[in-house]
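What follows is calculated from the coordinates using simple rules that are stated; it is not laboratory data. Here the structure is a predicted model, which means the values were calculated and not measured. Cβ atoms are built from the backbone, for glycine too; each structure is taken alone.
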Structure 1
Amino acid sequence: MRWKKAKVLVSALLTNNMVLPDDEEESLALLEYALQEVANRATTLRLLTTNVDNRIAKHTDIEGVFMRLPALPVNDEEELDIDEQLCFAVARFMASFIVDSPTLVMLHESKAIDIINQYNSTIEAYQERQGKNGRENTVLREY
C-alpha cells in the first residue's frame, strides 16, 4: 500500500472531526509508531533479514535471522515497508493514536490485533507446511 493511500484510509477510519495531522512530520511519526507496533506483534516476512547492519527490531526463532525496523516512506508514492496484509493493521493503529474516545481506541486496537493474529496464523501454517516438506525458508530476503 502506498503512503498516500494509507493516509486516505486512516482519514476514512476517523470520526467525530478527528483528522490525520496536516504536518507530514507528525503523520510520519504516527506511521513510525504504528509500524513498530505491528512489527513488535507480527512475524512480518518483509522485515526478516540476516543482515545485522540493519536496525534490528527483534530476534526470531530462527538462528541468525532478525526482524529489522521498517523504513519510513520518503514520498506519498512509496510503498509502506511492511507486508501488504499488515497495512490495514498499521492504519488501525494510526487511527487509535488520533481518536479521543477510549471506546474508539479499543475498537481500532482490537481490529489491528485481529489482523495481526490472522496474519501470524497464516505465516505459522506456511512455516509448518515448509517444515513438513523438508524445505528451507524460501521467503527470507537480504536487506
Structure 2
Amino acid sequence: MAIQTTIGGDGSLFKSEDKTFSVGPFYAAPYTEGAVYPINSCVDAALWTVVFVVSILDSSEDPLFEEPATISGVFHLDPAQNTQKASLTLTDVELDDLTRTYPTIAKPYRYSWKRMDAGRGTILAWGDFLPQLATAHGVTP
C-alpha cells in the first residue's frame, strides 16, 4: 500500500513558506502508479490516526518532526469519487527550524506518512524530503 515519492527538490518546496502536504485516497490493494482501481477498492480512513514524520535517515529512532494529520474529504467506494485524504500544514517557521537546527546533516531528509492506530504501524507513503532555499533571506546588509 505504500507509495514512494520525493517531496521537494524540484522547485516545489522552499524554506520560509507555509506548505500543505497530503496523501490519499487509500486503497485496500497495494498502490501501483498509473493503475486503475475498481469500485470497492477504497478504504475508509475516517477513524485512522495518521502522522507525518521527517527524519535524518529511515533508520533514525528519533524523528526531527512528527505531527498528526487531519483526515478530510468524503469517502466513497468508487476511487473516482473518493476525496478522502490526510493532510498537514508545515509553517514557514517549522520548515526554517527544521533546516536551521540540522544544517550540517547530509540531505535529503527522509519522510513518511504513517497510520498509527492501536496495533498498527503501517507506512502509507515515504521517500526523500528536500526543502530548498531560493535566495538568501533574513539578512540585513
Match the computed value 17.2 of mean count of other Cβ atoms within 10 Å over residues 7-14 to one of the structures 1, 2, and report its label.
1
For the read-out relative contact order in percent (Cα under 8 Å, 6 or more apart), a value of 35 was computed from one structure; give its label from 1, 2.
2
With volume of the Cα convex hull per residue in Å³ computed per structure, which member of 1, 2 shows the largest figure?
2
Figure out for me which of the structures 1, 2 the number -17000 belongs to, where helix-only ellipticity at 222 nm (-39500 (n - 2.57) for each DSSP H run of 4 or more, over all residues; to 500) was derived from the coordinates.
1
Suppose you compute mean count of other Cβ atoms within 10 Å over residues 15-22 for every structure in 1, 2: which one lands on 14.8?
2
